[in-house]
Structure I
Amino acid sequence: MVQSPPLQAVKVFEAVARHGNLTRAAADLNMTQSAVSYQIKVIERFAGTALFERLARGVTLTAEGARIFPTVQQGLRDIGTAFRTLRDDHENLLVISTMQTIASSWLAPRLGTLQMSHPELAVRLEISTEIADLAGGNIDVAIRSGKGNWPGVTSHFLLEQRFVAVASPTYLAREGRPSRPEDILDHVLIAPTDNWWQIWLDEAGYKGPMQIRRPGVDVETQQMTTRMTLAGQGISLATPTFIQQELAQGQLVQLFDIESRSGLSYYIAYATARASSRKIRIFRDWALAQVAKVP
């Protein structure tokens, strides 16, 4: 049988090394400082060497402690993941992290089909622009924008970031329709500082930097951009997949046959260590089947 130090001592070692302070580690672990000190003695006795150097205002790892710290941290993560994956088979709450635009424009209108086919699943959407902690947090799966190469994460291509120039019939009736791509610079642009505009103009063959001639409106999300465009407030760039209904119903008009790409895509992402989780596999397979239906 492989000998190992007591798990409590290992957890204390990790917390003290992470915080560099016994008091903060004790608060993190809900232990007394004397109990933390005792567990440090236990693990140092097991290791046969000092793992911490005591300083005036805290502690720091010795060379031996620093050498084993990454392995200990990963080991505790793996233990947590193993039990979390086991628990997944008995818990049916699926927590999805994504951005506002893809949540409202793509995910939310389709989620009903997931819950109809898997009524045992409860779904919670966490809307955030921050990158979710898939390894140690409470998020099961995320839809992320990027290139799909995040460490410790398994990713599956979902949608490419494509965009076209659109406007509402109301705006075009009031301001006129641009006849050439460069004529757009004479119009009100929504999110004019977005680098998508320069990419789109380059694709259209426009030479040189943008020279916007009218004040535009800067917004933070593509969803807000689309709402303002529908309200007739200007011309914007939008992902066709997210505005299929508006285009089909004539609420938005694609101005030119120019479709540009940002170089990034949307991916389904989850911690590789949790790849066997049933609820993650259900969501992954469902989402990939949804995009397969889009022409």
Structure II
Amino acid sequence: MPELPEVETVARGLRLSILGRRILSVTLGKTDFIDDPAALEQHLPGRQIEAVERFGKFMLLRLSPVQASASVSENGDAARASLLVHLGMTGQLAPSPAAQPHAKHTHVCMLLDDGRELRYTDPRRFGRMAYLTEASLTEELTAFGADPLEVSAEEFAARIGSRNARIKALLLDQSVLRGVGNIYADESLWRAKIHPARVGAGLSKKEMATLRKVLQDILQKAIVLRGSSISDFLDANGEPGEYQQHHRVYGREGKRCYRCRTTIRRVIVAGRSSHFCPKCQSVPRGGGGKRGTLRKATRKK
């Protein structure tokens, strides 16, 4: 599933290609991932794309008010609004010439005023799309935590150091930090030499400072390299990312640690698969705590 660097990569690509374009019409295919399909058809036409932003793992297409000549409902639909997009596991949002045949699993087509279509394709439809007014968007985003690239050392320590949950679970908790997923959590914990089953409140100030720094460094480098393409991720130009070539622990079960040559292991921590080096990232005393929170991952036969 695309994480912060992948979503930022797509947002930057769209910023270069569709900023300022006006949506003329919307055509929908399958709509089970759209909060209110009729809202897209009714409220997107006539609006200009004023900004493309990333918020955690979401993209926000900031939309202008409708043109004065367009019809306006009694619900204030002439005001600025946003299109919220989550790519799920296999989603892609990219512009294409309107005359180009639709790829399989194309579910949303927004005709732009330059003759192109902004198309959303998603074979598995695990993503999400929603038209949101400013008020509803504000309410939607209140549940999310700090951006890991912007969080201060003090806030990071407060969010992590006050919790008794596993550090891996905290990094994945979008109400703590928004945008981090399995790949960059594993990579950051390996770089910081912290076992994924350590409890947040048990980390020292030095460990928290180190973790924040390496997390930000890794995310920034991954953005420069256009994210990690593990299976399906492509940027707004249809190109894969390159950061997967720099993974040091994620997906490397059974291979040697780049630091100490110990064999990388994979365990389940708080219900999620976690890759780590048993020597560089020492196991917490007692094997990780409560029964069932730390166990060896088993391969499917």
Structure III
Amino acid sequence: MSPIRSIGFIGIGKMGGPIAHHLSEAKFDLYIEDVRSNVLQSFLETNRCKRFNLDGHADLDAIVTMLPDGQAVHSVVLGTKHVRGYASRVRPGGLVIDMSSSAPIGTQELGAALAERDIGMVDAPVAGGVVFAENKSLSVLAGGDAKNFERCQPLFNAIASSVFYCGPLGSGHALKALCNYVNAVSLVSLLEAITTADRFGIEPDTAVSVLRAATTERNHPLEKKIVPHVMTRRFNTGMALGLIAKDVAIAKDLAKALSIDVPIMESCSSVWNQAVAQIGFNADQTEIARALNLEGIRSASTS
């Protein structure tokens, strides 16, 4: 199997933009596309790349998608009744690499459709926020055929500090959703605990210190979200609340499809969906504290 050199990249938003930039710097032959013409033009002017369009022969080694959800990926890759899909630009034996947070069962279905065209698929969502994307410290969670995963390693190494092979196709998407579910539960439960301690008269600094010690010295939502963003009222992690709600729903739906009883997942999904309805999809994830009336914690100096 030949190495990946030419890449069509679709979706250059907050995460996709920095990732595509690093691929350009790594000297891949990069072709980009985005529905926002102003964003697309700005990226073309400041990076070594060309416009990715549907004209031409099937000559790309791979396409990478970084889109809102799996349905968008499916439509863009395979096309619709009236629009040709971008998979038509991938050469036989090439790959589709979905770095979106997509539903794993849908990923398996897309992979089967691509296999009929002699195109492989790897799901490779990333863990980490915008800052991680910018400084190349993301974690890639990859699923798919092991040989296809190996072909993607140079691409992953150009954008991330750690790469995990998770298993068969869809495994990366499954673990990404499950990681965000655990973070979502932890964020809300910690907000409830710290607010209760505060109302009881316990200093937030004291509560944070005890919670750190009681959760093996490090708890991601405590360190990365509550202390620097909720307690400081910054609410600016760069991750939309609605995207967390989507991933929690993916985790819940996957568990239910596997006939697993998940009452806490269902409750967590309901809480995050209600927050989206209340304060909006694009609110910062830490603004879940506002939606639940748990942001009134006295400002803490703990860092």
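Laboratory data are not the source of any read-out in this text; all were calculated from the coordinates shown. Keep in mind it's a predicted model, so treat the numbers as computed, not measured. Cβ atoms are built from the backbone, for glycine too; each structure is taken alone.
Of the structures labelled I, II, III, which one yields 17 when relative contact order in percent (Cα under 8 Å, 6 or more apart) is computed from its coordinates?
Structure II accounts for this read-out.
One of I, II, III was used to calculate helix-only ellipticity at 222 nm (-39500 (n - 2.57) for each DSSP H run of 4 or more, over all residues; to 500), giving -12000; which?
Going through each structure in turn, the value belongs to I.
Consider the structures I, II, III: one of them gives 38, 32, 25 for Cα extents along the principal axes in Å, for residues 39-150 alone as calculated from the coordinates. Say which.
III
Starting from the value 5.5: which structure in I, II, III was distance in nm of label points 7 Å out along Cα→Cβ at positions 47 and 279 calculated from?
It was calculated from structure II.
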